[in-house]
Structure 1
Amino acid sequence: MKNLVILISGRGSNMVAIAEACAAERWDARIAAVISNRSDAGGLGYAQQNGIATAVVNHRDFEDRETFDAALAQVIDGFAPDLVLLAGFMRILTPGFVQRYAGRMLNIHPSLLPAFPGLHTHRRAIEAGCKVAGTTVHVVTPELDHGPIIAQAMVTVRPDDTEDALAARVLAMEHRLYPRAVRWWVEGVLDHTDDGRIFHRHGEPQVLIAGG
């Protein structure tokens, strides 16, 4: 059974989606721990209520990113992770930390990467006149919001969309997409091409499309 460690900074809605899918679909995996850089992260309460170990490593207690990342890695490693999942973890990770978990750390980003890395993705998509927006699950690499893409989900951008309205529809797709991608990793059905692209071995769709 594989150990999944999930990092959050807030309510952890993607963490909840992964935990519920893991239980409902009976993955050969368990959520070994939920770790946050904020003691007031709402998702910690859900984890505790569901018997999942939790820990807090407050980034404000450290003088720089390197020392914070070293302390965070020590806590993560205490749960013997097979896979580390970033689920709304609002910290930029150092290259050394990323390398420590190379090939076994995933993230979900609220845009159709490589478009709109970074923050304010929904606002930028609307301002750019995009007709579709979405979310991407990818393998974490040292370059922010890059790395091999596992799966994406799309929604239509409506003419009257606000940033919040678009964000809500994208988030609903995140809750479908991220558990699917994690399950594939647990099942070992993801293959890499020589140039690093990722495909599902049995052709399961790697793109989800929502109605407008």
Structure 2
Amino acid sequence: MAITAKDITTLREQTGAGMLDCKNALTECNGDMEKAADWLREKGIAKAAKKQSRIAAEGAVFLYNHMNGKIGVMLELNCETDFVAKNEDFQQLGHDICLHIAANAPKYVSRDEVDSSVLEKEREILRAQVINEGKPEAMADKIVDGKIGKFYKEVCLLEQEFVKDPDITVEQLVTNATAKIGEKISVRRFARFVMGEGLEKRQDNLAEEVKKQTEGK
């Protein structure tokens, strides 16, 4: 099947990939636009993975206020060059991750940051729960391992489902941005502040609040 310039341009607009990559994708997929988009996505992810060994020492610190100043988020998002740090896609990524942190309240960037003492305590609690549920002790550790995976998804930013698109994790969001922008991007650290945290007060469903805001746009 002949590949036209219009086909290449259409695929480029859909995926954000370069013209040559789009041409190669369409050629590999015999002009099938959908398959070509998938081919580019797979290739983009592979490229992004290779970029993870690079040094990302530039970037920006993002500040975000939610619910009229009731919640504040500070995020350091890194990239390789100052040029990309000013890029619109990079800025949007920082905003989206801040929004997610405000809504989902992660405690760590990744599982590597979880202190061993915290993990051990969680294991003890989960093991006791499993045994109290009547599960055999011989199976307890295996069941706990599965529950620990869920624990990581609850407390680690990169493993949480992205609040604006639950079909992907925050880590996948960053990987997709890396592929699109062409530089290594990484979340270094964040802080989340809640007005009056620790005091007795009404608890709002932040995830629902964010969902309402995004749906209203």
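Out of 1, 2, choose the structure whose coordinates give helix-only ellipticity at 222 nm (-39500 (n - 2.57) for each DSSP H run of 4 or more, over all residues; to 500) equal to -10000 when calculated. The value was obtained from structure 1.
When distance in nm of label points 7 Å out along Cα→Cβ at positions 57 and 153 is calculated for each of 1, 2, the greatest value falls to 2. Looking at distance in nm of label points 7 Å out along Cα→Cβ at positions 9 and 41 over structures 1, 2, structure 2 comes out largest. Comparison across structures 1, 2 (criterion: distance in nm of label points 7 Å out along Cα→Cβ at positions 33 and 73) gives the highest value for 2.
Among candidates 1, 2, the computation of distance in nm of label points 7 Å out along Cα→Cβ at positions 145 and 177 that gave 3.4 used structure 2. In terms of Rg/Rh (Cα atoms, Kirkwood Rh), the structure with the greatest value among 1, 2 is 2. In this comparison of 1, 2, the computed figure 24 for relative contact order in percent (Cα under 8 Å, 6 or more apart) is attributed to 2.
Computed from the coordinates by the stated procedures, all read-outs in this text should not be read as laboratory data. Just so it is clear, the structure is predicted and the values come from calculations on it, not from any experiment. Cβ atoms are built from the backbone, for glycine too; each structure is taken alone.
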